[in-house]
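Asker: Listed next: structures, encoded as structure tokens.
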Structure I
Amino acid sequence: MKLVIKNIDLVNVIKFLDQLDLAGLKGVHRTNLSLKLQEQLKYVMETEEKLKDELKDDKKKFKEDLTALHDECAVIDTGDSKAMLESVKNTIKEIVEKEESTFKGQEAYGLAILYNALKINAE
């Protein structure tokens, strides 16, 4: 199993994950996934700054490169991530199926991104 999230969507997914109130192993898996995505977000932010400095005189090239960076994806698929991803997948599936929680704005968007990225609807 692997998780693929566009760089442009990282903030919404991280915000969604971080607001989930989970205990035990589910909480640990959620936190570990959030930390992995935060690492990617840090890379994106650092790259944005480098592009801004390097291309400050070429607005068109900066915009093109920034769009390309945002369209790139964070991919989590290492062997030790399988249990974490399965746990998060089951948690997201449970949240959606129970329909007990409501989400708005960025959190709702983050939920939808995770739901689709984990291919929950394909089951």
Structure II
Amino acid sequence: MSNVFGSVLAFLTGLLPGFFLVFNFMFSDVISLYERSLSFLIVIVVYLVLGAAFGLAGRDNGRKWSIWLSLPAVIFALAYSVNETGTIVINLLYASMAIGSAVTGASLGAKLIKKRKQ
């Protein structure tokens, strides 16, 4: 997969979980700590899996693509934080979890593919 094509594909793929998960969780009224923790866990798992998929596909480019994968979530979090300044800490947590999970997943996917080749 070429560099540009992989980056565009990662960004387009990141639009779906960025909007339907991250933005939805930030926008919805979460009442309990259990619901908030569950939403954090869902974001982490989804971005770990997607990051691992791009890590497997890209080997060396997987980390860079994982940044592109999580970029829509960061954009949604920053855009929503402009309007809702009271929730900026939670929004930044969602953005950092998306980035961290995607990069971690890509690293694990790249290590797995290198291990399989040996």
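FYI, it's all coordinate maths here, none of it is from the lab. Keep in mind it's a predicted model, so treat the numbers as computed, not measured. Cβ atoms are built from the backbone, for glycine too; each structure is taken alone.
Asker: Which structure, out of I, II, was distance in nm of label points 7 Å out along Cα→Cβ at positions 25 and 65 derived from, given a value of 4.5?
Answerer: Comparing all candidates, it corresponds to I.
Asker: Starting from the value 38: which structure in I, II was relative contact order in percent (Cα under 8 Å, 6 or more apart) calculated from?
Answerer: II
Asker: Looking just at mean count of other Cβ atoms within 10 Å over residues 81-88, which of the labels I, II belongs to the structure with the highest value?
Answerer: By mean count of other Cβ atoms within 10 Å over residues 81-88, the leading structure of I, II is I.
Asker: Given that mean count of other Cβ atoms within 10 Å over residues 41-48, derived from a single structure, equals 14.5, which label among I, II identifies that structure?
Answerer: Clearly, the read-out refers to I.
Asker: Here log10 I(q)/I(0) by the Debye sum over Cα atoms at q = 0.12, 0.14, 0.21, 0.23 Å⁻¹ has been calculated and equals -0.42, -0.54, -1.02, -1.15, so which of I, II was it run on?
Answerer: Derived from the structure labelled II.
Asker: Kindly point out which one of I, II the value -23000 was derived from, the read-out being helix-only ellipticity at 222 nm (-39500 (n - 2.57) for each DSSP H run of 4 or more, over all residues; to 500).
Answerer: I
Asker: On to the next question. If Kirkwood radius over Cα pairs in Å, for residues 17-56 alone computes to 10.8, which of I, II did it come from?
Answerer: II
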